[in-house]
Each structure stands twice: as structure tokens, then as C-alpha cells.
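Structures are listed in the sections that come next.
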Structure 1
Amino acid sequence: MGSAGTAMRSETMYETPRMIIRRFLAKDLVDAHEILSDPEVAKYEFWDPYDLEDTRQDLEIQGAVAPGTCGVWNEFAVELKDGGKVIGNISFKMNDDIQRQAEIGFHFNRSFHGKGYGKEAVIGLIGYLWSLGAYRIWAVADTRNENSWKMMEKLGMRREGHMVHNCFVKGEWCDEYLYALLEKDWRGPGGA
């Protein structure tokens, strides 16, 4: 295989039946901006829709993070195997080398919602995190973001809490649900 194929493989974190999850590359700018500039994607986030320069800077920052680095967000591109379009980003932050608890997050291009891509990518991420030695995986979702927390439930994550007015987003206090999963409780792709 040529050097291009070798370079691609070295950027890949994991694959799913329909997607390659890999580090972001400079060539992903347009696809990443499509996601991060969408007001609906940013609706329940602390950040506002990105302009092109914000997206470029985010890609540079993520490109400098060595996969598996504790204490910082590790953000990956979700690329379709068929066509090569980046349709989402998926991320995790491992708290430290001792407790090994990983917070996860995800954002997808709205044109690809409702097709199972998010669930498929997160199932892969969960397996990837177990392979890195994660003990507990957790996530929070704004209580109004029903698609997000319902997907966590479909994955077998348990709701551990309802935090009332715990975050201030876009000028208002918001509630969040906390979901978590231990490896011993993971049913895997077939059981999720």
C-alpha cells in the first residue's frame, strides 16, 4: 500500500461498519464547519456557532492532541466510508490515569440525523475507551435535548442524576441529565 494509505491508517482510531473514526485533518475544514456553524447543533452547548476561523483553530488544536491524552478533550472526525464525507465529531476526556473515568460527547451534521450514525459511532467509541482501560464512561445532556439522552438510554447507559440549574447556557439556567456506564454492565453492540 502507498504512503497515503499508511498515513490514513495511522490517523484512524477505530472503524464501524459504515464509518472511519480518525483524527481531524486540515482537509476536514469545510465538513467540520458545516457541523460547528449550525445553530441547531450548538443550541444546547456553551459555545455559539463557529465561524470559519473558529473551526480552523479547533481543528489545529485537536490535531495537536495525542489520542488517549488524559485531562483534555480528544476529538475525532466521523468519516463515512462511502464517499469520505465527515459527518460528525465524537470526543472524550479521560480524567486521569488512576480513576480512568471518561466523559464523552458527540455532534453530527443534521443532514445525517435519524440514520443510526450517532449510535454506531458511540458504540465504537465505548469499545475504544474500554481498550484504553476506561473504568467508567459518562455523559451529560441538556434535559431539553431529547435525541441525545434517548440515544444514551438506547446504548444501555443508566441515568444517574437530574441536575437542576447546574449550567448557564446562552443566557439561561438549564438542567442536565447525567448518564454513565461501567464495563461490567456493557452489553456491547448487539445488546445496545
Structure 2
Amino acid sequence: MKKWLIPIIVIAVIGFWAFSKATGFYNKAIVLKEDATGQWSKVESAYQRRADLIPNLVATVKGYAEHEKGTLEAVIKARAAATQTKIDPSNITPEQLAKFQQAQQGLSGALSRLLVSVERYPELKANQNFLELQSQLEGTENRIKVERDRFNDKVKEYNKFIKVFPNNFFAGWFKMKEMGYFKADAGSEKAPKVQF
């Protein structure tokens, strides 16, 4: 065997190994990122369900609580802001998530104020349509929480994969960046004060 052939074989084996590792990394990273972005669409779907319920809720309340015009308008305005805030699923950044979450937080606050104002209208609280809408809204809020948690799990799996060695080397090479997580709203770590 010729001496110059041995280094060529060694280089070819190392090149094939590096190519296999890079290809394996890239394919798995793409699958994990697609899982996370696919889960993001479920988060958006849950938020859309909430946004779709709001007009019916507002219409039901409007018939009973004419004096709550400001509260109803705040809910409508917050819904419009929340549905206009979009995120590019192929590039979910912490800044985009914060902006999205801020819009959703505004809608949650407006809905909370609306539901508190309903307490002053016993006939509305007894209305079957209102009770059903309120129940659907509560179920949707639970669904949103579940989907956000699943999204965070998928993002965590992707982020861990691209951060470990030697994957971090390949991630930099392929310009793959860490995805952002959903975080708790500011101040949510403190229990609210309830006074009667």
C-alpha cells in the first residue's frame, strides 16, 4: 500500500464522520424546532378561541349591563390589540413573545374587569347564555395554559439540544438561535388581595 494513500483515507474517514455528525445535528435540530413552532400554532389557536368567544360575551353582557359601556369598549379594544399582535413562527424570539404576551395580558385584564363588573347584575349571572360563555372562557383559559406549557417544553428540548457540546458548535455554524419561552406575567408571583 502506498504511503500517501493512508493520509487520504484518514482525511476521508474524518470528513465522512464530520459530515454525518453535522447532517445528524441539522436534521434533529430542524425536527425539534418544527415541533416547537408547531406547538406555537396550538398556542395561537387557543388564544384565537378566546378572541372568538369575546364578541358573544360582550353582546350578552351589553344587553344587561348598559352602564358598563366603558368596560365593554376596553374589552373590545384589548381584543383588537391582542389579535393584531402576530409572531413569525419560524423566528420566535424572546422580544416577540414579550410583545405578544403584553397584548394578551391587556386582554386578560380587560376580561377580568368585565367579569367583576358582572357581579352587580344578578339577572345576568343567572342568564344561561352568559353562564355557558363564562364556562367556555374558563375552559379556554385552561387550554391556553396547557398549550403554553407544552410550547415551553418543546422550546426547552430544542434549546438544550443546540446548547450542548458539540452541538453548540454546529448550531453556530448553521446560525441556529435559542428560542424564547413564555414567561409569567410581571407581578403574577404575588397573590392578589381579595377584599369584600
Structure 3
Amino acid sequence: MKDYFAHETAVIDEGCTIGKGTKIWHFSHIMPNCVLGEKCNIGQNVVVSPDVVLGNNVKVQNNVSIYTGVICEDDVFLGPSMVFTNVINPRSAVNRRDSYLKTTVKKGASIGANATIVCGHDIGEFAFVGAGAVVTKNVPDFALVVGNPSKQIGWVSEYGIRLHFDENGKAVCTESGQEYLLENNTVKRIK
């Protein structure tokens, strides 16, 4: 007995593992040997390519393609029509299936609508990639990046709230009350 929901128009290929409470909506295609964690939400018209791994509670909005080589850890948000790539120099006449570069989107990270993640670059824990950004290098934990090519313009909390650090390198999330420390261009939660 399956303990997930799949709309009647969704296609789920052989060898997939789909966690309890996951929902797969209209016209989405889950290709062979994917692993989808518990309580994921796969929006309309999503393609999850072979061997992709999604953690628990991953939210994939409409019109997203998650290509082979991508791993999304728990609590990742993928905004509408955002794009992953998996080959750095694709050519129609050249088969580069053995050249897929890996991309990991770490726990709690969010990627905004229409953003592009160029393959081989990881997105840090709780990082926030703004809508339309083009990521061409690794994004640190808690970093806020925007633009094309993306540039870091600040830091965010686990709640996605912009952090403002004092002269001692401390900041408090205005929504959660969580405290953060900025040291050596690295942010960590302290309470």
C-alpha cells in the first residue's frame, strides 16, 4: 500500500522510493531510481531525473526540473520555474552523460522563482537565493545572494529574515528571536 499521494496524471517510474505523506501533483514525472523523502510536495509539471535524492519536507514549486546530480537535503524550497543544470558545456551532438557535475542544496535553503543554479556549485544551509539569481559559485550557509551573476548582499536567519549584525558580530532574528554570530565571514546560530 502506498502512503503518498500521486495525481492520476503523474508518472512514477520503476525503482523510486517515495516517503510517507509526499504529494506529487499534475503532470509531474518522477524518473527511475529517485528517492523522495517524507512530506515532500512536488508541484505541477515537475521533472525529477534519474537518481535524484530529495530529503524530507522538500517543497518543489511548479515547472521545476531537478536533473541527475542534484541532491536536496531536508526542508529545501525550490521556487517556481527555477532551473538546475548538470553539464557545464552542453552540446546537442556531444553525449556528456558521464560528465554530470553534482550540486547539493543543503538543509533549509531556499531558491527563488526563476533562479538558475549552474552545476557543480553547492547552496549552503539556510541560504537564500533571490528570484532570478544566477548562481555561478558556492553559496555559504545563511548567505543571501541576488543578481546575475549572483552576489552576496547579506545574511539571513533560519526563518529567512535578513540579519543585521552589531559591532560584536551578533544579530537576532526579528521573527524567531534566534541569535547568530558572524565571525571570519561565517555565520552560525548561537541560541
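Read the figures in this text as sums done on the coordinates, not as results from a lab. It should be emphasised that the depicted structure is a prediction, and the values quoted were computed from it without experimental measurement. Cβ atoms are built from the backbone, for glycine too; each structure is taken alone.
What the table below lists for this structure:
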{"item": "Given -9000 for helix-only ellipticity at 222 nm (-39500 (n - 2.57) for each DSSP H run of 4 or more, over all residues; to 500), calculated: source structure among 1, 2, 3", "result": "1"}
{"item": "Parent structure of the calculated result 14, 13, 7, given that semi-axes √(5λ) of the Cα gyration tensor in Å, for residues 13-52 alone is the read-out and 1, 2, 3 the choices", "result": "3"}
{"item": "Ranking 1, 2, 3 by relative contact order in percent (Cα under 8 Å, 6 or more apart), the structure that comes out highest", "result": "2"}
{"item": "Structure from which 0.95 was derived, Rg/Rh (Cα atoms, Kirkwood Rh), options 1, 2, 3", "result": "1"}
{"item": "Comparison of 1, 2, 3 by distance in nm of label points 7 Å out along Cα→Cβ at positions 85 and 117 - largest value held by", "result": "2"}
